[in-house]
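Student: These are the structures in question, set out in turn.
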Structure 1
Amino acid sequence: MTKRLTRAALLTALALILFTVEAQLPRPIPIPGARLGLANIITVYAMFRLGPRDTLGILLARVFLGAVFAGAMMTLLFSLSGGLLCYAAMLVLRRILTDRQIWVCGVLGAVCHGLGQMLAALAVYRTAGLLAYLPALLLSCMAAGLFTGLCAQFLVARLKNAKGLSL
């Protein structure tokens, strides 16, 4: 129990560090909600190595603490809706994907995250004009998800073969 809690806390801290570092970087493209999503590397890794329960705890802690650290509580709604839809997709995908296909989980998870954010934005702002951003948002989600998915796949492979290292 202690080892599992410590592992989850360490991964949550890593996800928050990645979130904070990414928040300091300039946005790569001027599309609302479009980010690289570096913290999702940890979420994907956790889903495949720790399981759904620990992953959900890491995700919820990262989303809440990230909003607190960023000082933007309005983003909590968008991050939470995107994160939970992404989590649901990863929950299904972890049952059918192998360690060599984790990158697929990154791509589809990122697309679901973008869709969740769009649904939240439509609910909050009540304007269909936001849908004009959807094609560009989904393309940026696919690219970012490919990157984070490949990083998570690499992390899983490297830590599986490392002696004495098991996150």
Structure 2
Amino acid sequence: MAKENLKEFQEALARRLRDASAVESTARLGFESGGQRYLLRLEEAGEVLPVPSLCPVPLTRSWFLGLANVRGNLVAVVDFAEFAGAAATALGAETRLVLFAERFGARSSLLAARMLGLKNLSGFEACSREPAPPWVRACYVEKSGGDVVWRELDMGELIANESFLQVNR
């Protein structure tokens, strides 16, 4: 019975991902890190998973949390909040790893404080671009009101950024 439920879950997830890719131009994955809200293009995110055991790597920056074994593959784990200048992320029940899409050729992930689900850009409007690092593609606020700024990440820019690549102290 559990196998059938897992199979049904996997099929439903596959359907949702296919549906989401049909509106790929406007669908984004939302997450929170360092008290900030971020959006990712679905094609730039690999998968989202609970934080596995981490193996620290000596002589690296504090935001480089180490390596995780994800189904036999070593994945670099970066505390995105701390990398971006905020306080370190506390590991908890809502904390997740967001893996980079395979197309980037890097087995890396960002630690997110919590996931905020799929968001459609039709519910957002562009806001004046505040000073932002080069890996922030755009800034948005929700049309329904509110002043919370959502930053859309450019994972390609992030993974090519010299600061992101320099994990050693």
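Student: Here relative contact order in percent (Cα under 8 Å, 6 or more apart) was calculated and came to 23; which of the structures 1, 2 was it taken from? Walk me through the intermediate numbers first.
Tutor: Details: 1: 27; 2: 23.
Matching structure: 2.
Student: Matching task: 38, 30, 24 is the computed value of Cα extents along the principal axes in Å, for residues 73-136 alone. Pick the structure from 1, 2.
Tutor: Comparing all candidates, it corresponds to 2.
Student: Going by mean projected area of the Cα convex hull in nm², for residues 41-104 alone, which of structures 1, 2 comes out largest?
Tutor: Largest calculated value belongs to 2.
Student: Here mean count of other Cβ atoms within 10 Å over residues 49-56 has been calculated and equals 16.4, so which of 1, 2 was it run on?
Tutor: It was calculated from structure 1.
Student: One of 1, 2 was used to compute Cα extents along the principal axes in Å, and the result was 51, 43, 29. Which label is that?
Tutor: Source structure: 2.
Student: Given that helix-only ellipticity at 222 nm (-39500 (n - 2.57) for each DSSP H run of 4 or more, over all residues; to 500), derived from a single structure, equals -25500, which label among 1, 2 identifies that structure?
Tutor: That value comes from structure 1.
Student: State the single structure among 1, 2 that was used to calculate distance in nm of label points 7 Å out along Cα→Cβ at positions 25 and 97, giving 3.5.
Tutor: Of the structures listed, the value fits 2.
Student: Using the calculated result 3.2 for distance in nm of label points 7 Å out along Cα→Cβ at positions 9 and 121, pick out the matching structure from 1, 2.
Tutor: Working: 1: 3.7; 2: 3.2.
The read-out comes from structure 2.
Student: Here distance in nm of label points 7 Å out along Cα→Cβ at positions 65 and 145 was calculated and came to 3.6; which of the structures 1, 2 was it taken from?
Tutor: 2
Values in this text are rule-based calculations from the coordinates and carry no lab data. The shown structure was predicted, so the numbers you read here are calculated from the model rather than taken from an experiment. Cβ atoms are built from the backbone, for glycine too; each structure is taken alone.
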